[in-house]
1. For helix-only ellipticity at 222 nm (-39500 (n - 2.57) for each DSSP H run of 4 or more, over all residues; to 500), the calculated result is -6000, so let me know which of P, Q that is.
2. For P(r) over Cα pairs in 5 Å bins from 0, in percent, for residues 66-129 alone, the calculated result is 4, 17, 23, 22, 19, 11, 3, 1, 0, so let me know which of P, Q that is.
3. Quick one: Cα Rg over 2.2 N^0.38 Å came out at 0.93 when computed from one of P, Q, so which one is it?
4. For structures P, Q, calculate relative contact order in percent (Cα under 8 Å, 6 or more apart) and state which one comes out highest.
5. From which structure (P, Q) was mean count of other Cβ atoms within 10 Å over residues 10-17 calculated, if the value obtained is 13.8?
Structure P
Amino acid sequence: MTIKVGDKIPSVTLHTMTKEGPKPISSDDIFKGKKVAVFGLPGAFTPTCSAKHLPGFLKKAAALKKKGVDEIVCVSVNDAFVMGAWAKDQKVGKKVFMVADGDANFTKAAGLELDLTGRGLGLRCQRFSMVVDKGVVKKLNIDPPGTFEKTSAESLLADL
């Protein structure tokens with residue numbers, strides 16, 4: 001079942017890249033006591049994700065924070081090494097917290113799986129964006145596979 005507005009974010013272990021290497025982080029720690037704009041996408045270095053989705057959140061980071069967002073989080077079913085390399089490639093800096101869901105723990109627990117096995121990509125995350133306040137989903141947007149309309153930074157900004 002897909003997560004919905006009013007649901008609590010699932011409690012799972014994710015990973016992030018640090019100077020010392022991959023580090024586990026609890027979803028509870030990411031969302032605890034904060035208003036978070038989180039977006040998920042099928043994969044790092046993929047065309048729409050690299051050309052539109054992540055860049056949009058980088059461009060709108062200041063505007064989102066001005067609307068009360070404490071942190072912007074990007075989640076993808078990639079490992080922490082890939083997410084770290086993608087962050088460098090996209091010049092993310094501290095604007096967006098890049099989180100690896102390499103085992104798809106978050107994706108599965110939230111019911112946001114996208115099975116691209118037949119296309120050589122395996123299990124991925126649907127393209128989504130949400131506003132989470134103190135661990136509870138307040139806004140949720142999901143794009144149908146192959147589209148990019150509802151989950152942009154601009155759309156999420158309009159929701160705030």
Structure Q
Amino acid sequence: MFLSIKNIPKVSWSSKKPLNLKPKISTFFFLLIGLALFGLGEGLLIVSFAGASPWSVLAQGIALNIDFSIGVVTIFVSIGVLLFWLPLKQKPGIGTILNAIIIGLMINVCIKFVPTPENYISQILLAIIAVLTVGLGGGIYLVANLGAGRRGGLMVGLQRKTN
């Protein structure tokens with residue numbers, strides 16, 4: 001039973017098609033909530049100083065070498081990944097585009113306004129909260145069904161091309 005879900009669940013507010021440019025207000029609302037939570041979790045994980053996701057590590061490394069914030073670099077990396085979609089004939093949805101923008105902005109908000117915990121236990125607790133927040137946000141975002149994430153879409157396109 002554990003890990004038995006093979007498809008993304010559909011709920012009443014899920015979009016019927018991923019490339020829907022005029023989603024229901026409820027679908028759009030949940031998309032925004034999911035992306036905001038995902039970005040918040042990514043930002044909290046960075047602020048915790050107890051870990052970071054691989055793509056945030058990439059953005060941090062680039063940000064250390066140029067004069068842009070981690071969130072802005074995340075947006076630029078996302079645009080770069082989306083450019084790889086072109087030869088794969090992948091089509092971004094409204095969720096794909098907003099994914100690139102909102103997550104980067106939320107990372108910047110976290111870094112600016114959330115202080116780094118001062119002791120190790122607090123850092124670990126914040127990291128756990130961050131991972132749970134990313135999971136919740138990702139689930140909500142995926143159920144909205146308004147386009148693949150930028151990296152997920154790249155993987156789908158590569159799989160289709162190479163089988």
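Read-outs: derived from the displayed coordinates by stated rules, not from any lab. Bear in mind the structure is a predicted one, so any value in this text is a computation, not a measurement. Cβ atoms are built from the backbone, for glycine too; each structure is taken alone.
1. Among P, Q, the structure yielding -6000 for helix-only ellipticity at 222 nm (-39500 (n - 2.57) for each DSSP H run of 4 or more, over all residues; to 500) is P.
2. Value 4, 17, 23, 22, 19, 11, 3, 1, 0 for P(r) over Cα pairs in 5 Å bins from 0, in percent, for residues 66-129 alone corresponds to P out of P, Q.
3. Clearly, the read-out refers to P.
4. Largest value of relative contact order in percent (Cα under 8 Å, 6 or more apart): Q.
5. Clearly, the read-out refers to Q.
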